[in-house]
Structure P
């Protein structure tokens with residue numbers, strides 16, 4: 001399934017993205033069929049929500065609407081945790097500071113930074129050195145505490161795209177990552193949350209980032225230093241992962257700020273991130289003056 005949240009900002013409804021053989025898209029209006037499914041949140045994931053939505057798809061007269069120009073929001077309602085991984089690709093670690101980690105580097109990003117997959121990314125006033133980081137993200141489907149690596153992927157509800165937009169000057173000045181990565185709109189998520197049955201291998205997905213049609217990042221998740229089962233096991237050994245929590249698994253090399261000359265985001269730019277099987281984000285850039 002491809003779960004979506006659709007509608008105006010702050011008033012999104014849960015849905016399922018459906019396409020016919022011609023590519024025409026419709027959205028199953030989940031709440032119209034099951035009024036008690038309020039949103040794709042911790043309550044939904046922890047109470048067999050995915051199974052209930054699958055059952056809705058089997059009903060004789062599903063309530064759908066034409067996808068048309070309907071806005072998509074982040075496919076997960078604001079989670080308890082938005083956990084990110086730093087330097088999980090060797091080539092990116094080399095372009096960042098040449099130090100390749102021997103253990104996972106986790107940091108957090110404010111959940112208030114979450115943004116729709118086609119919503120504007122708004123640069124803070126005066127920001128001059130901002131770029132994006134294309135990343136595979138996973139969403140936790142059931143509580144993970146002290147999980148063995150062999151069972152870790154059983155705790156994943158689905159996969160999606162996260163763009164870890166970063167203000168490099170704020171990151172450098174603060175000598176920590178939270179402030180530079182947590183500005184409002186700096187975490188486009190989606191378009192879909194794709195359930196694991198539709199992903200043949202999360203460790204073999206193509207990731208690309210384009211700015212104004214120029215390809216900056218182009219790699220695959222095969223190059224991850226730390227694979228997903230290990231990450232979930234490592235993190236949950238100390239910190240409980242709860243339903244709806246998001247883990248962004250790091251970005252490949254090619255980010256704009258590491259290029260010579262740098263490719264930095266400016267008002268009017270278009271930033272696109274695509275991951276195979278997971279769709280494409282297309283965010284216009286605004287502000288920054």
Structure Q
């Protein structure tokens with residue numbers, strides 16, 4: 001974790017500032033604990049990655065294979081913290097470690113998709129900003145690109161595997177966090193640009209749009225989605241299509257920009273394995289408030 005990030009991070013539960021206890025540090029903080037002195041919540045930093053989860057024991061219980069790997073590679077202080085968290089066992093819980101590792105590999109193998117080139121081209125036409133946030137950053141394709149032209153960039157994703165890969169292309173003005181996109185890890189901080197690519201099927205769209213709107217007083221929102229809402233028991237309750245997405249943004253005070261007033265179909269190709277590709281048609285919206 002970069003030390004400058006501490007100025008922005010807030011406790012998920014009570015919104016208070018966090019204090020840092022460092023276990024291991026070189027170029028940046030490799031291991032430590034972020035602690036809220038107000039409600040006593042604890043958030044670990046492991047392998048340079050802060051895990052800002054409301055219930056860390058629940059996060060690691062759903063990723064026990066990951067927990068085992070982290071325990072073996074950690075300092076004495078972090079080993080103790082992780083082992084205490086791993087003692088909690090949840091019934092009928094599927095370990096998400098391999099699934100998240102697989103999707104991290106898929107995104108790595110799909111970085112040359114034309115979709116990312118189009119998004120980069122659109123982002124280049126925007127002004128440079130002081131503070132930028134990407135939700136669902138995965139392996140950091142867009143966050144890393146944004147860090148080349150903006151002052152401070154943050155990326156959030158729930159996959160430790162994806163963030164670990166993103167950290168390999170570290171930049172001085174860029175930091176990543178494992179967190180749920182709905183968690184208020186930045187408190188009431190306002191951003192000049194928020195990017196959220198292909199997340200609407202994973203988070204209740206209307207609630208997510210309101211959240212991002214509250215984080216932008218004067219700035220831009222870049223959002224895309226293929227509207228693939230068929231997720232079985234994990235399906236969201238209120239799906240949006242291309243038209244209702246734009247109308248909701250207008251209701252929140254945004255103006256649709258850069259020739260994205262009409263729905264689009266940008267190809268997003270994902271290489272699932274050497275013989276299988278998934279081809280989405282993605283709609284892109286750029287909005288300004």
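Each reported figure results from applying straightforward, stated rules to the coordinates on display, with no laboratory input. From a predicted model like this one, the values you see are computed outputs, not experimental measurements. Cβ atoms are built from the backbone, for glycine too; each structure is taken alone.
Upon calculation of distance in nm of label points 7 Å out along Cα→Cβ at positions 116 and 188 from the atomic coordinates, which of the structures P, Q produces 3.8? Label of the source structure: Q.
Please state which of the structures P, Q yields 20.2 when mean count of other Cβ atoms within 10 Å over residues 12-19 is computed from it. It must be structure P, since only it matches. Calculated for structures P, Q, distance in nm of label points 7 Å out along Cα→Cβ at positions 36 and 244 is largest in Q. Distance in nm of label points 7 Å out along Cα→Cβ at positions 28 and 212 was computed and gave 2.3; which structure, P, Q, did it come from? Computing distance in nm of label points 7 Å out along Cα→Cβ at positions 28 and 212 on every structure in P, Q gives 2.3 only for Q. Supply the structure label, taken from P, Q, corresponding to helix-only ellipticity at 222 nm (-39500 (n - 2.57) for each DSSP H run of 4 or more, over all residues; to 500) with the calculated value -3500. Here the read-out was taken from P. One of P, Q was used to calculate mean count of other Cβ atoms within 10 Å over residues 76-83, giving 20.5; which? That value comes from structure P. Set P, Q, criterion relative contact order in percent (Cα under 8 Å, 6 or more apart): the highest-scoring structure is P.
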